[in-house]
1. Consider the structures P, Q: one of them gives 0.7 for distance in nm of label points 7 Å out along Cα→Cβ at positions 28 and 188 as calculated from the coordinates. Say which.
2. Taking 16.1, 47 as the value of Rg and Dmax of the Cα atoms in Å, for residues 172-243 alone derived from one of the structures shown (P, Q), identify that structure.
3. Here mean count of other Cβ atoms within 10 Å over residues 44-51 has been calculated and equals 18.8, so which of P, Q was it run on?
4. If we compute mean count of other Cβ atoms within 10 Å over residues 12-19 for structures P, Q, which one ends up with the highest value?
5. With relative contact order in percent (Cα under 8 Å, 6 or more apart) derived from the coordinates and found to be 16, which of P, Q does the value describe?
6. With Cα extents along the principal axes in Å derived from the coordinates and found to be 52, 41, 39, which of P, Q does the value describe?
7. As an exercise: helix-only ellipticity at 222 nm (-39500 (n - 2.57) for each DSSP H run of 4 or more, over all residues; to 500), calculated from one structure in P, Q, equals -23500. Which structure is it?
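Quick note: the coordinates plus some simple rules give every number you see, no bench work behind them. Predicted model only: the values in this text are computed from it and were never measured. Cβ atoms are built from the backbone, for glycine too; each structure is taken alone.
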Structure P
């Protein structure tokens, strides 16, 4: 394993711990381009790695009482069903198309990071809209579909939803996002085990444990120091990196779309 891959594992954990999102959107490119794994193996491995890291990081926010269990239930449980369905759908999608969709999602995430929606409800003197349980469940199902289909946790979508529409503080939204991502990733990973067997592919468990270990340690550090770092600057830097990486993946795969 190269040093660049190990640095990638470090970045995955830091991003999840600091922002509550973004780690999974780095994991697939790291496994595909730095480790050299096939796309489906990388997506399955990403779900295992990110699920493990998110679960540990969520424990820190749980200790701070910064997890909304209402939203974990209403958003997270339907999201698990969506994740399983998305993983099943991936069996009928060419791996190149998965990477193209992944790149598009990366560019969308970069847009959220570079120009995040204004989330200070108090400053805007707006009250959060009370969402019905059905609306929250629909949001969770859609995010879960994305998780299962391309291995993205969806934190960059979950956090704005929890803050703007759920009225949660940023720190509580991050903790809740991590708990939901852990549930999504676990469910999608279980289904991907069947898919890999159907395609005659196998996971590199040693690599998964190494990435999960490094990512977990760095996520604990990131979560513990999240209150000390300028979140706006961090989001802009990360957003710029996502834009460049997403543009490269899109350019690299557009010419290989199956006809």
Structure Q
């Protein structure tokens, strides 16, 4: 059998490819039924469970490759493909942050009965906020990257699949081969846009999060400006803030050393 070609994250340079096929690894991959959709996830290592929730639209388990490599030696890493991404189904119900949190909890319950650490980026960060608020007994610590306050009218969410394909067609050619329902890509983009057009992430939600939370942001993030990320963090009773200088939305990818220098001590506390 021919070995599977490595996967790449969106906008990834050709020379940066992980040896492990994160996002389509038959040895580590599993499925769980989460209400109306099968959700795909991968498990690596042993120890305290840590759940990784990637970003939306252009997001995939593959973007977490560097973090999985760092964590799997001492943690049980549970990397989730959110619905409509990678090998996870879209489902038939409208996308909401509550649905995202319930999907993540379905995966967590399939792997462990323990409380978990959660690391979420962007869309995954908002899902983490909701997860921590809904299931405080199951989330012992969180790291949220690039997720600030949200309310209707604060930001326009009208990005389409056609626009995405024009920005990185090789990535989408790869992802469409993974997707169980590639014909629903336009629908998935519309669902995500609708979710975030109407989502409210404010003091009411964030103040319910009781666990320690490290909130990270790039100082040049245009989509989620650092001011809104810091404002969100301050509504969380037990928060820490880390700003990664000279980086944008994907600060943990743009400056991995500085990001890890914040993440590692927080995990070890």
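1. Numbers: P: 0.7; Q: 2.0.
The read-out comes from structure P.
2. Working: P: 16.1, 47; Q: 16.5, 43.
Checking each candidate, the match is P.
3. Details: P: 29.4; Q: 18.8.
It was calculated from structure Q.
4. Values: P: 27.6; Q: 11.2.
That would be structure P.
5. Numbers: P: 38; Q: 16.
Here the read-out was taken from Q.
6. Q
7. Numbers: P: -23500; Q: -10000.
Considering all the candidates, the number was obtained from P.
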